[in-house]
Structure P
Amino acid sequence: MKQIALDIGLTPEPTLAGFLAGRNEAALQHLRLWSEGAARSPVPTYLWGPEGAGKTHLLRAARQALLERGAQVGWLDADTPAATAFDDAWDAVLMDDVQLYGAERQHTAFNWFINAVSPPSGRPRAVLATGRLPPADLALREDLRTRLGWGHVFELHMLPETEMRAVLRRAADARGVFLSDEVMDFVLRRFSRELGSLMRLLDQLDRYALRTQRAITIPLVKSMLQDE
């Protein structure tokens, strides 16, 4: 009988402090101020860049920072029910991967945006959104696309390999997992270097190692792939 691993504590919530910025330092500094309230205003912030550049990490990290300060946050992504209504108790609205929104979810996003920046109550909320393309290139309804682009816009860049290794090492350390140079070499040679994919792979390895009561080694990685 296989031991079933519990998911408790295996995937720490992303934090702004845990984000290795590289060329994205300006965006990180902006979000630090934003999450502390110094830059929170009706002027929206939009982060864009290729998959794996850290957009969702930063969005989730910003949400975590707000929650730790007692704020209430609205979250919209491709998996959120499209008809989710705006909540007047929210202090900020976060929208992830806006390029994936269909017509109904775009309608929801626009409604949230308007209620956030021009609320009937007179209390504006912050808006933070992410997407793979710059605002002008998004295939979204015009009124939403233009609003996403009229505030602070930051392009995020992929990390070079040396910094990607540092991110993997830090993420493994946060899970209490030892990731040797040999295992890291093996992973980077054989798997996608998209950072989100690597983080998911690390989660899988962590769970598999716990379930099998083995250290993370190259044979364990191969064994996990055979068992998938």
Structure Q
Amino acid sequence: MKERLQKILSEYGVSSRRGAEKLIEAGRVQVNGVCAEVGMSADPEQDVITFDGQVLRRKPETVVLMLHKPRGFVTSMHDEQGRHDVSELVADAPERVVPIGRLDRDSEGLLLFTNDGPLCNGLMHPKNRVDKIYEVTVTGLTEQGLSVLRSPLVMQDGYRIQPAEVTVILRNNEHSVLQITIHEGRNRQIRRMCAMAHMKVIRLVRVEESGVKLGNLPSGSWRLLSPDEIQMLRTEAGI
């Protein structure tokens, strides 16, 4: 079905309709090899529309998914050292996606992926203080150590992190389980925090991020987020 060229360019993510008019006037748009004119119509299913010589392709549908990352996988779409990486676990996703943030190789749990650049950048930007909640199994828990975890800490690189919210879920002679909420995503942040509190991390699982919960998703599996969950992430990202 034929539509105004400005509308097509807008729907395909090239520009706004007003901006599309300027692109057409500048001679940067062609239809079937002919330089387009403002007000011209075309059928994107039948006509070959090019912008700066590149065939126009529809902007991919936004995809946001949650992976339950197992231990032993690095958060990378290609690992130069040949280690198992998370790309293997999302290879059957409907669109090419990239991880939002990281989980280190020995950590498990919720890892978000998307093909939406602004959403990814917004969730990773420090100014948005996105909540990330972890269940952390440790040894060496003390009251003094808890106080350290709940205090503003300065990392070895000089970065001052915000105080964490820490709740004791389980405590016995062998180990303890803590729920730790942080607002940044520094490299191995919780492990480094626990080391500063003289605790050893036995297991670390991310169970929630920005209100999206891991739930009972099996390890190694992924699922698409619901529209409500995606909207919640967009609100958190400020977009």
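We did not get these values from a lab; they are worked out from the coordinates using the rules stated. This is a predicted model, so every value here is computed, not measured. Cβ atoms are built from the backbone, for glycine too; each structure is taken alone.
Match the computed value 38 of percent of Cα pairs over 17 Å apart, for residues 53-92 alone to one of the structures P, Q, and report its label. Display every interim value, and only then the final one.
Details: P: 38; Q: 47.
Matching structure: P.
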Study note, to complete from the structure: Value -0.52, -0.85, calculated as log10 I(q)/I(0) by the Debye sum over Cα atoms at q = 0.09, 0.13 Å⁻¹ from one of P, Q, is from structure Q
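Given a value of -14000 for helix-only ellipticity at 222 nm (-39500 (n - 2.57) for each DSSP H run of 4 or more, over all residues; to 500), point me to the structure among P, Q it was derived from.
On the way: P: -14000; Q: -5500.
Answer for the origin of the read-out: P.
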Point to revise | Origin of the derived value 3.4 (distance in nm of label points 7 Å out along Cα→Cβ at positions 109 and 205; candidates P, Q) | key: P
Point to revise | Among P, Q, which structure scores highest (criterion: FRET efficiency 1/(1 + (r/R0)^6) of positions 37 and 61 (r between Cβ atoms, R0 = 25 Å, to 0.05)) | key: P
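Could you figure out which one of P, Q the value 27 for relative contact order in percent (Cα under 8 Å, 6 or more apart) was computed from?
Working: P: 27; Q: 20.
Only one of P, Q returns 27 for relative contact order in percent (Cα under 8 Å, 6 or more apart), namely P.
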Review point. Where does the value 2.3 come from, among P, Q, when distance in nm of label points 7 Å out along Cα→Cβ at positions 69 and 125 is the thing being computed?
Key: Q
